[in-house]
1. Figure out for me which of the structures P, Q the number 1.3 belongs to, where distance in nm of label points 7 Å out along Cα→Cβ at positions 15 and 71 was derived from the coordinates.
2. If relative contact order in percent (Cα under 8 Å, 6 or more apart) comes out at 36 when worked out from the coordinates, which of P, Q was used?
3. Computing helix-only ellipticity at 222 nm (-39500 (n - 2.57) for each DSSP H run of 4 or more, over all residues; to 500) gives -17500 for which of P, Q?
4. Computing Rg and Dmax of the Cα atoms in Å, for residues 31-78 alone gives 12.5, 36 for which of P, Q?
Structure P
Amino acid sequence: MSEALSLRRYYLLARIGSAQYEDDAISGVWQWKQEGAPPGIMLPDDFPSIDKLRPVGYVASEDLIGADEVELANSAGLSSRASQEVFAALAALLL
C-alpha cells in the first residue's frame, strides 16, 4: 500500500483522489499546495516514464517516496516493469 511519507506526497495523493472524482477545483487547490511544498530532488527529463508521471503530478522525489506499483499503475498507467524502473531510478537519484 502506498504511503504519504511527506506533506508534499500527502497533497499529491489528495490531488489524485480529487481528480478521480473529476473535481477540478479541489484538484487545483491540492496541486497548488503540492507545488508549494519542498520537492526534494526534481525528476530529470530522462527519468523513466517521466512522460506519464509528470502529467499526474509526479515531478519530484518527494512525490514518489512511498509509492508502490499499484499506485503507479492506477494513477499513471505504468506496467509492473515500468514501475520497477521508476523505483530503481529513484533509488539511484537519492544516493
Structure Q
Amino acid sequence: MRFIELDARKWRTVSDLYDALFIGIEAPTWHSRNLNALVDAMIFERIGVNAIDPPYTIRIVGTVALSSELKKEIEFTADAIRKVRRTDAYVEFEIAP
C-alpha cells in the first residue's frame, strides 16, 4: 500500500490540515478545502480527479505540539473518511506524535 506522509509540525489552522491533505493526494487546486470536498476527493470522485488514487494510507506525523482543537479536527477528519471508505476506495489514516 502507498503511504502519504504529512508533517504537521507547522500546522496552526484547520486550513493547514486540509491544504496538506489535498497536496498529499495531489488534488486539483480548484477543489474546495473542507471535509465534504475531502471525502469527495478521496472516496467518491477519486478516479481521474487526483493524481493519486486509493488505496493509500495518510500518515500524519509531528502532531505532539498541535493545539487540542487541531488534534480533534485531525481525528474527526480521519474518522469521517473511515466511515465512508469502500473496498474499492480504501483510505486509512495513521496519526503519530
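Read-outs: derived from the displayed coordinates by stated rules, not from any lab. Every value quoted in this text rests on a predicted model; they were computed, and no experiment measured them. Cβ atoms are built from the backbone, for glycine too; each structure is taken alone.
1. Working: P: 1.3; Q: 2.5.
Structure P accounts for this read-out.
2. Values: P: 31; Q: 36.
Matching structure: Q.
3. Numbers: P: -17500; Q: -10500.
It must be structure P, since only it matches.
4. Details: P: 10.4, 26; Q: 12.5, 36.
Among P, Q, the structure yielding 12.5, 36 for Rg and Dmax of the Cα atoms in Å, for residues 31-78 alone is Q.
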